[in-house]
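Just below sit the structures, each encoded as C-alpha cells.
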Structure 1
C-alpha cells in the first residue's frame, strides 16, 4: 500500500481516485521543474482555507451557544492557525505524500507553513469533489479534539506565536520594543510595544517576556476582529 492509498483509507475517502488524491500534494516548486502537465496545489489551498474556516465556525456556533462572538473568534483563530493545521498534517503523514522541487526538498518537507498549506489543499479537494457536508465531517474529525482543548482552556494561547504566524503569512515580522519600566526592583512592571504591518499595541507585565505576550495578545485580538 503506497502513501496515497494509506491516506485514502485513513480518511475513508474511497470515492476519490488516487489521481485526484495526488492533486493537493503538487507543490509549485515541483510543477515548475516537472514536464508533467499538472497544476500546483495553490488553488486548492485557497479553497481549503475558506472551507476549514467555515466548518470550524459552524461547529462552534452550533455547539457553543453561550459563547460570545469574541470568544468564538478567539477559539477559531487558534484552531485554524497554521501551527495547528501543520500538527494535523503531521498526524496524517502528509509530508510523505508531498511532491517538491529540488530546491524546496533541500529546505525540508517538515516546514510548518508548507504542511499547513497542504492540509488546506487536501480539504479543498474533499470539498471540490465530495461537497461541503463531507468536507466538514473530515475537518471536524481532525480538529474536534483541538476545539475542545481550546474551548475549555486546556490549550495555552501563545499569542506571540499566533501573531508571528499571522505576520509571516503576510511577509511581515513583529517588532517588540521595551518602552519603559516602573516600580522598585522587587516589583517592576515592564511596558512593551509591538509593531507589525503598520499597527501597534502596548503590553504590560512583571517581566519583559510577559509584557511581550500581553502586547501580542492585544494586537492579535484586534487583528482577529
Structure 2
C-alpha cells in the first residue's frame, strides 16, 4: 500500500517472522571417472531451504550503489533542474515533478477501490525508506549447489618408473572452484556470520576462498 501524500510505502510495524535460517535438507554428490591413466573426481555440496538476510544488499541499495537504484534517477535530476529554473522552492505544493521513481503498489481511493500508484518521487527517498523499514526486501532463499573440489589425476605408467618406485601419480586439485547454481544475487551463499548465532545473517562477508595446488603421490 502506498501513502497518497508521500508516495512512499506504508509499513507494518508489528513483529513478524520473516525467514528461517535452518536448511530444509543438505547433501552431497561425488563422482569419479577413469580413462586409461587419467582420473577425474569431483565433489558437490547441495543445501536447500534456508533464508539469508543480506546487510550487504541493504547497504548497496541504501547508498545508491546497486543497479536497481538507477531507475528514475536521471529523470528526477532533470525534474529538479526544471523546478530550479522555474524558481520554485523545493517541496512547494505548486510544483509537480516531471520525472522520478514510482514505487510499486496501489493507493487506497477511500471508497473501497484502489488505483495503481502514479506519484513521482525521488528514488533516493524511496530506497532509504524501504532499506530502513522493510527488511524482508533483503531476505533471500539461500539454496545453492557448489562445487567443493575437483581433482585431475594422472597415473604414470609403471614402465616409466622401472625400479625407481612401484607407483607414482600427479594430481591437480581445485577447492571451491565455482558455484553451479544459487538464488541469492552478488554474494557467496556461504557468507553467514557463523553457523551458530550468526546463521542467516550476512554483512560484508568474504566469499569462500578458492585454492589450487598439485599433489605428488609416490609408493616405493
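Throughout, read-outs are computed from the coordinates displayed, never taken from laboratory work. From a predicted model like this one, the values you see are computed outputs, not experimental measurements. Cβ atoms are built from the backbone, for glycine too; each structure is taken alone.
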For FRET efficiency 1/(1 + (r/R0)^6) of positions 56 and 72 (r between Cβ atoms, R0 = 25 Å, to 0.05) computed as 0.60, the structure of 1, 2 it came from: 2
Entry that produces 1.00 once FRET efficiency 1/(1 + (r/R0)^6) of positions 160 and 176 (r between Cβ atoms, R0 = 25 Å, to 0.05) is calculated, selected from 1, 2: 1
From the coordinates of one of 1, 2, relative contact order in percent (Cα under 8 Å, 6 or more apart) came out at 18; that one is structure 1
A value of 1.23 was derived for Rg/Rh (Cα atoms, Kirkwood Rh); which structure in 1, 2 was it taken from? 2
If P(r) over Cα pairs in 5 Å bins from 0, in percent, for residues 112-199 alone comes out at 3, 9, 10, 10, 11, 9, 8, 8, 7, 6, 5, 3, 3, 3, 2, 2, 1, 0, 0 when worked out from the coordinates, which of 1, 2 was used? 2
With mean count of other Cβ atoms within 10 Å over residues 24-31 coming out at 10.1, pick the structure among 1, 2 it was computed from. 2
Computing distance in nm of label points 7 Å out along Cα→Cβ at positions 8 and 32 gives 6.1 for which of 1, 2? 2
At a computed -4500 (helix-only ellipticity at 222 nm (-39500 (n - 2.57) for each DSSP H run of 4 or more, over all residues; to 500)), which of 1, 2: 2
